[in-house]
Structure P
């Protein structure tokens with residue numbers, strides 16, 4: 001007989017941000033389920049090619065470039081622990097980027113029954129900010145294809161851009177605001193131009209849309225672009 005269990009746990013953050021003057025942070029992890037859990041913690045270097053593809057390189061456990069401690073965790077039911085993250089790197093002109101991997105370790109099989117455990121791996125972005133932050137970006141090639149908005153973002157600054165910093169507002173022929181939406185969270189690292197995942201437009205309003213205003217909200221004067229079609233955006 002096979003049984004299936006899914007672990008339940010909670011992390012205190014979705015990303016970690018460090019700076020030259022704030023080189024340490026703490027990530028809390030809590031076991032909210034009814035079975036004990038074990039975790040392995042590792043750090044990856046994270047880069048993006050000019051085409052936007054992610055590249056990862058696992059740091060050795062003895063690396064001092066970015067340290068996460070402890071590397072192994074055991075959490076009893078209801079228990080909470082802390083992962084300490086820190087660096088001693090000198091300030092740079094461009095943001096350094098990493099991924100913190102928090103991977104559940106499946107238990108060894110025991111007894112006569114075979115047990116199936118669905119294990120998870122969380123990959124949290126870790127950003128080490130430069131001494132001076134410069135935010136600059138551009139929206140490129142915005143178009144609607146088959147009812148979905150496609151956008152390319154060029155990051156010309158020295159820190160990352162998050163796709164959900166983009167606000168898309170739809171207007172009718174008479175200028176009435178029909179809806180607002182944001183892309184799913186994606187990261188565009190410094191110096192990278194990346195096409196975002198297509199954003200399906202709400203079909204119940206799509207046929208009434210005559211224009212889309214797209215704003216990248218990263219500066220006092222945010223980059224903005226417009227798509228207009230007199231016959232309708234979705235046609």
Structure Q
């Protein structure tokens with residue numbers, strides 16, 4: 001192109017599309033798994049392990065690469081922190097959950113109180129999960145203060161709001177804030193988890209926050225497979 005934004009895509013590999021879909025699927029999966037346990041439903045622990053394992057591999061590999069190599073350094077360096085580091089942390093947590101559920105599937109299936117066992121194992125992760133939640137809230141604040149996330153005009157659909165950068169800043173910051181709120185509340189929600197118990201207010205809010213944000217991440221990531229391809233076409 002003679003005018004407008006031009007990007008050397010050989011120097012900036014981008015894959016936050018699949019990261020968004022996988023992260024969203026992971027958030028929704030956590031909510032559905034917790035709801036199944038709280039309602040005393042029969043759970044396929046091997047199936048959950050496979051699901052968490054697949055999502056964990058995607059997020060760990062892409063998150064680690066983005067965190068360690070900074071592929072967006074030439075144009076959007078802050079995106080390496082915003083998308084890479086949370087994805088890496090969430091991916092490792094999902095892999096740990098997959099390993100645990102696969103190894104202890106039979107034990108959990110025959111246990112009289114599998115929820116208590118899982119709750120006790122998850123307890124030491126409280127500090128990390130709350131820390132990640134606070135980090136997501138910090139990312140949301142940075143997005144608003146510095147008006148990040150605005151798509152360039154060359155990007156289809158999202159680029160229509162390029163002259164109003166606060167629109168996408170509010171949308172994405174709100175999405176990160178909602179996820180961060182769910183993460184901060186998650187340890188308290190897990191501590192109160194009981195088989196066939198009535199969900200507490202904290203559990204309801206946590207489920208809504210993570211479920212809604214996860215769904216939006218899946219849909220937004222899927223949309224970006226079109227918009228990012230269009231951006232590449234328009235800026236080669």
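Any read-out appearing in this document is the output of simple, stated calculations on the displayed coordinates, not a laboratory observation. Computed from a predicted structure; not experimentally measured. Cβ atoms are built from the backbone, for glycine too; each structure is taken alone.
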Computed 68, 53, 28 for Cα extents along the principal axes in Å - originating structure among P, Q: P
For distance in nm of label points 7 Å out along Cα→Cβ at positions 160 and 192, structure among P, Q ranking highest is Q
Given a value of -24000 for helix-only ellipticity at 222 nm (-39500 (n - 2.57) for each DSSP H run of 4 or more, over all residues; to 500), calculated from one of P, Q, which structure does it belong to? Q
Output the label of whichever structure in P, Q has the greatest value of relative contact order in percent (Cα under 8 Å, 6 or more apart). Q
